Structure P
Amino acid sequence: MRAWRWWAGVCVLAMGCGEAFTEEALSDNDAPEPVAVQGADRPPALGPASLLKDIYPPPEDPVPGPFGGTAPTDLTSFRGRLFFAAFDLEAGQGALWRSEGTTASTVPVKHLVDVPGRLTVVGKKLFFTGGFSEEHGAELWVSDGTTAGTRLIKNLRPDSGYTLLGDFIAVGDTLFFFRMVRPDIIASGNLELWRSNGTSAGTVRVKDLGPEGDLNGPLDLASVGNRLFMSLGRTETGTELWVSDGTSAGTHLVKDILPGTESSFPRHLTAAAGVLYFSADDGEHGRELWRSDGTARGTELVEDTRPGPEGSEAQPITVFKKRLYFAAFTPGYTVTELRKLDPDPSCHPRSNRVATIPNPYANIPREFFIFVSSFTATDRKLYFTLFYDVGSPAPADVQLWRTDGTRNGTKLLYQPLIVSPDLRVPTPVPTNDGRVVLYAYDTAHGHEPWVSNGQPGGTRLLQDILPGPASSYPQDLLRAGDFIYFTAQDAVHGREIWVLPVPPDRE
């Protein structure tokens, strides 16, 4: 096995468990003409973004690439403010910072011996690692957003050896995380599941999961109510679905979907209607859509979208307008199907096909892999990105799409979003008026911030932070309060946080 990687009711027929229907493939004729908005209907001006604060000066020596150096990390929205981590090379210490969108309000909350990491919001608490120190090893911290309320929870380092903390996730009002205990920093260790309520007494080990060499994962995590679901591999079962209620006895394999030592590899764990939806391969139907209530009996194939052992490579996306949307693919990824169904566990519907998206590169003699890499649901639109992977460092294409749940309302907005192998695919961030902010690429401006109103003609450059064809490489998009934040690099400050005020709602 690979080493552990870090990283009921009644169904309403008309609205719920409806029958399947088919749609024709999308064509250029489906795209509406850009609408010219004038007068009072014009949305308020957006931008420009500005440098929030030069947190720490860049190092004197050149930083290799656009993502090196001491850039702020772990941008997180907590109590309507921005929180983030930064490291001061000159002072040799890290700090937890907060901001309310102005230079004056951007201040350190707590200085630490190392850079904070894994910032995770759980209710009114912000958990994070305090880095790694010789005194404590891996440290678990909690904050209420103030200096006085930011403290070390518990020393999680054993009497001998080293600890690493990872895979933080909020489950109800509890933080779940994993601790790796090793005799030294490079040796193989033991993996444990822990939970914390923010107090020393309430930070406890849930279960010893076993030696690192006998495990694969956790590969995916999801919170459903007060339970943690995960995809975890063991030698005797392969990689299968596990669940935890925060107790040792309640942390166990849910079901060996592909019996024996082979793996069903549960992926894309997604909460919907109080149950878990995911994709898995049981060896008979191929990779299809499944769901689970946390019991073996309640873990079932939802539908065999593409009959046969190849399967549809189903990928759950998210809930939009009370329907679970997922992507399915024809053999060879020649067509992407956007589908939806009622996620109510008392229903057993066939999914409805919303739209079909042909692969424009299907005739290229290379093996393709297509997947939804990011998504954002607003009140009226679901935005999602399709990533075309051919095994090269850079993507073959990354496309921005949107849908309102209908075929004619499913539109390609822009391509390619990114061409850099080092830039993460953006997750569009909503404003108050139906627009979304993201980043995209064109040859004249490089990778820069963009905005979209949900129409191809309204998807455009927002600001050229690094003028000309060079890129500012924005990433880490996040909304906190009335501001959208992201990191970008200009020609003077290196990579820092930029802030974009969000216009208020019109009354």
Structure Q
Amino acid sequence: MTTSGTATPETCKECAPRKELRAYDADVVDYLNAAQSAFHCVAEVTARLTKAGFEVLDERKAWTVQPNGKYIVTRNGSSLCAFAVGGKFNNETSGAICVGAHTDSPCPKLKPVSRLEKSGNTMLGVVGYGGGLWHTWFDRDLTLVGRALVRRKGRVSQELVRLNRAVCRIPTLAIHLTSGDERSSFKPNLQQHLPPLLATGIQDALASDVAKRHDDVVVKLAAEALTCGEDEILELELQLADFQPAALIGARSEFVSSGRLDNQGSCYCGTTALIESLETLQGDASLRVLAMFDHEEVGSLSQQGAQSPFLGDVLRRAYKGLRGADFDAFVARSFQISSDMAHGLHPNYADRHDPKHAVKLQGGLVIKHNANQRYATDAVGCALIRRFAQKAACPLQDFAVKADSGCGTTIGPITAAGLGLKTVDVGPPQLSMHSCREIMGADDVYYAVKTFRAAFETYSDVAKAVDVDGVDPFWADPGKGWGVAVSAC
């Protein structure tokens, strides 16, 4: 439901024309085809940011940070924090504006020992990662993606693996062999029914250490993709991926169809917005941050997850490098937009949505609300994101689950609680969340990018007018950053 006072695509006279709305169509498809795992996501984002002038920093070494500087920090190759320092950054009055997302998606991952034979066939031992809709992975042409640790000339490094062809499939049981109950309610046993078929029986070969745990075919395919010897591969960390490329579909080509939209859709929008915002960096006073975490789908509790000190570590070191003395005050002046894909209205299951909070594809970025703090959104966060959307001339929608339904969560409450960081939870709407194949509206990519860009570019001014815990009343000076009143939540 669109809140009173906020523009919709139908009512907004300033909303972008149709041609401009589709400006990101080709680029988002290219991004999705590249970002097929958390490791590939971080590599693709790093490549895009370095092309835009960002410098890669090493957590193990001292940093030199200065105004107008642009920096990237990665952890485990699957999480990333990038930050750009405004040319007018003031360590006593400036804050950070952060867009947060996660890099992982539900998928079947290869077990540490994935060698598996069934009835003379070579299979892959896999385990479900996250809360996937596992039945959607059946009868699809699948490939393998991930990373390998490779030893070349005595040096061990991470290298990305992506096979350029479909190599396996999880076949369903023929209808003639299933019972009526199985046909009416397909509930595969993940241990018994999820292993994909890789090949028919093959001859055993002399195996390296890694090939004792993974089938020779897997090791050979990975070595070919990496152009290295099979004995040079020390470890493999692989997962299944849909081999079908991302694409624009629909009668008007208005839908983005892809795996991993949750949450590569948000990663793309945040990255693109940060790059576009660099045009105004020199005249800005804020620290602009893009934070992308691994392991959100399994609770975020890891060295590179949102429950780790990664974001706090980066912010603290950046602020210290800018000669800041009071980090706690800096965090109190900061704001995070946690972006994770939202549940769009499913036309065939409209009864699963609250009728007053049913958000639609192509309807704009979604503000997520939950009274039980599954989302970090509150009135202040709402007011800020509405102002950013207003400045970008982009529509917003409001989402809340039905009162009798459970609710998922995001990195938002985790980082908000861990750092004391004011946060709002948002996300572009999509259908088929956690399916092997998901869809979202192409217009919503535009709306998210432009709203995030407005946040990066205007936060330092907008934030001056917002004061809840200080001596000044809320919105004490509407002339600074607000201009006109916006609706409350």
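Determine which structure produced the value -8000 for helix-only ellipticity at 222 nm (-39500 (n - 2.57) for each DSSP H run of 4 or more, over all residues; to 500), calculated from the coordinates; the candidates are P, Q. Derived from Q, not from the others. Given a value of 0.10 for FRET efficiency 1/(1 + (r/R0)^6) of positions 120 and 456 (r between Cβ atoms, R0 = 41 Å, to 0.05), calculated from one of P, Q, which structure does it belong to? Label of the source structure: Q. Comparing distance in nm of label points 7 Å out along Cα→Cβ at positions 224 and 376 across structures P, Q, which is largest? Sorting by distance in nm of label points 7 Å out along Cα→Cβ at positions 224 and 376 in descending order puts Q first. Of structures P, Q, which gives -0.71, -0.79 when log10 I(q)/I(0) by the Debye sum over Cα atoms at q = 0.17, 0.18 Å⁻¹, for residues 160-247 alone is computed from the coordinates? This figure was derived from P.
Work out the source of 4.1 here, i.e. which of P, Q gives that when distance in nm of label points 7 Å out along Cα→Cβ at positions 256 and 352 is computed. It was calculated from structure P. Consider the structures P, Q: one of them gives 20, 54, 25, 0 for P(r) over Cα pairs in 20 Å bins from 0, in percent as calculated from the coordinates. Say which. So the calculation was done on P. Which of P, Q yields 53, 38, 26 for Cα extents along the principal axes in Å, for residues 192-335 alone, as computed? It was calculated from structure P.
Any read-out appearing in this document is the output of simple, stated calculations on the displayed coordinates, not a laboratory observation. Quantities reported herein were computed from a predicted structural model and do not represent experimental measurements. Cβ atoms are built from the backbone, for glycine too; each structure is taken alone.
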